1. Assuming 1.08 is Cα Rg over 2.2 N^0.38 Å as calculated from a single structure, say which of 1, 2 it is.
2. Looking just at distance in nm of label points 7 Å out along Cα→Cβ at positions 29 and 61, which of the labels 1, 2 belongs to the structure with the highest value?
3. When helix-only ellipticity at 222 nm (-39500 (n - 2.57) for each DSSP H run of 4 or more, over all residues; to 500) is calculated, the result is -500; to which of the structures 1, 2 does this value belong?
4. Of the structures 1, 2, report the one carrying the highest value of relative contact order in percent (Cα under 8 Å, 6 or more apart).
Structure 1
Amino acid sequence: MAKFKSGDKVKIQTPKYWNSSPPYRLADAEGTVDKWIDWDEIMSPFDDYVFVKIDKAEGDGSPYIGTSMYFHEENLKKL
């Protein structure tokens with residue numbers, strides 16, 4: 001999680017491997033980077049994943065507002 005720190009605001013982008021139909025429901029959703037666990041050494045094998053709490057989403061993504069989940073860092077953009 002070198003590129004992102006707890007508290008960073010991010011925008012979720014469509015994963016590169018995702019086909020365009022149906023559209024990725026969390027594309028353009030916004031969230032806040034959070035920390036899932038305090039033991040960094042336990043999470044080190046997953047350094048390229050970022051735990052994000054969804055703050056804003058539209059359409060099919062709106063049921064996920066308030067939910068936290070992991071995203072690959074290449075699919076996130078800092079706001």
Structure 2
Amino acid sequence: MDASTLDRIREIVGKENILDSEEDRLVYSYDGTPLIQHKPEAIVMPKDAGEISGILKLANETGFNIVPRGSGTGLSG
């Protein structure tokens with residue numbers, strides 16, 4: 001994901017609702033499933049349906065993937 005796309009996401013959700021530091025990306029790269037791990041480009045925390053819609057439209061426009069995340073335990077099975 002390029003810097004301009006991250007900037008556009010910040011415009012949608014506000015800079016306080018996107019995490020993209022190396023440390024944050026590492027924390028969100030795994031859950032309770034021990035052998036599955038992938039570091040995300042960014043962690044986005046939209047606050048309402050309008051922000052979700054804006055992010056989805058941007059993803060369709062630019063082609064980045066979205067992976068929803070729940071509590072991160074990975075132990076539902």
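1. Of the options listed, only 1 reproduces it.
2. The structure with the largest value is 2.
3. 1
4. Once relative contact order in percent (Cα under 8 Å, 6 or more apart) is tallied for 1, 2, the winner is 1.
Readers should treat all values here as calculations from the given coordinates under stated rules, not as data from a laboratory. On a predicted model such as this, the values are computed, not experimentally measured, just so you know. Cβ atoms are built from the backbone, for glycine too; each structure is taken alone.
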